[in-house]
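Engineer: Take a look at the structures listed below.
A short reminder: the numbers here are calculations on the coordinates, not readings from a lab. Quantities reported herein were computed from a predicted structural model and do not represent experimental measurements. Cβ atoms are built from the backbone, for glycine too; each structure is taken alone.
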Structure P
Amino acid sequence: MERIASFSVNHDKLKKGIYISRIDGDVISYDIRMKKPNGGDYLPVEAMHTFEHLFATYARNSEFSDSVIYVGPMGCRTGFYLLMRDVVKKQDVIDMVRGAFSFISEFDGVIPGSKKEECGNYLEHDLDGAKKVAKDMCEVLVNWTEEKMKYEE
């Protein structure tokens, strides 16, 4: 089998931020790296689960909702993937992600989709943990630009 593109990225050089992982026709996969790979500090499962619910809800209710294909966590627990149709500017994606993380960092209330009938693991949530992760990333993304979206070689 051929080696997939995401395994060709040197994870030792990855830092927190938003990167363009790949482009497939009109679909762009964004790598939202929230933890340094292999750094020993990973997204806690419960916080990551809550973060996913809030991030997906925000993105699918944003002005770019029709462009959002997928929002989901990386199996390595170092970040999230955001797949969008290429109908928006990359700076708009950065701004939307900033808005989502700000929303999550300040969220109070019932986690969307967290009832037993709505979620396959409704007991595994951590709102405070999700807010902490979001706040950390808000600081990382404050000056993020389109030019920074390329993986370091």
Structure Q
Amino acid sequence: MQIQINRAQNQEEKVKKVLSIALACLNAKYKYGATLDEAPHYFDCSSFVKFVFAHVNVNLPRCSIEQIECGIPISLNELQPADLIFVKGNKFHTNDKWPNGVGHVAIYLGNNKVIHAYGKAGCVCITPLDELLTHELRGVRRLLV
């Protein structure tokens, strides 16, 4: 898959590494509540993102509702590869800032595709961005700037 990256030169390698690590986890089994000790064999959405970004020295919180507070908020039309997309999802957590819940996170690959540990699929998979967005968008964040 050819991926075009429009970022500062010093971040390009980190973006490529994030995407490479994420793609290397393709088809790993989904397990709700999976811990990092179970990686790279089992993931849930947020442990997958935490695992992938740890490879470029970005330390993220464990849960998607905490991960949405990281990085720089951007709009959907600003999406670039390695950005994170957060949706309500089927199982979600709430807090004072997110009373309607955040429950799922995916990594944008480019070309309107995301990679995520997806319970419905039972594994780490690639899906169309439009399919992810049917689960109520909560936010988009850029970690690599």
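Engineer: A value of -6500 was computed for helix-only ellipticity at 222 nm (-39500 (n - 2.57) for each DSSP H run of 4 or more, over all residues; to 500); which of P, Q is the source structure?
Structural biologist: For helix-only ellipticity at 222 nm (-39500 (n - 2.57) for each DSSP H run of 4 or more, over all residues; to 500), the value -6500 is produced by structure Q.
Engineer: Another question, if that's okay. From P, Q, which structure was mean count of other Cβ atoms within 10 Å over residues 100-107 = 22.8 calculated on?
Structural biologist: The read-out comes from structure Q.
Engineer: Still on this structure, I have one more. Using mean count of other Cβ atoms within 10 Å over residues 52-59, single out the structure from P, Q with the greatest value. Provide the component values of the computation, followed by the final result.
Structural biologist: On the way: P: 21.1; Q: 16.1.
Result for mean count of other Cβ atoms within 10 Å over residues 52-59 over P, Q: largest is P.
Engineer: Here's a follow-up. Here Cα extents along the principal axes in Å, for residues 12-59 alone has been calculated and equals 31, 22, 14, so which of P, Q was it run on?
Structural biologist: Corresponding structure: Q.
Engineer: Taking 0.75 as the value of FRET efficiency 1/(1 + (r/R0)^6) of positions 44 and 68 (r between Cβ atoms, R0 = 30 Å, to 0.05) derived from one of the structures shown (P, Q), identify that structure. Show your work: numbers first, answer last.
Structural biologist: On the way: P: 0.75; Q: 1.00.
Derived from P, not from the others.
Engineer: Continuing with this model, one more query. 13, 48, 35, 5, 0 is what came out when P(r) over Cα pairs in 10 Å bins from 0, in percent was calculated for one structure; which of P, Q is it?
Structural biologist: Q
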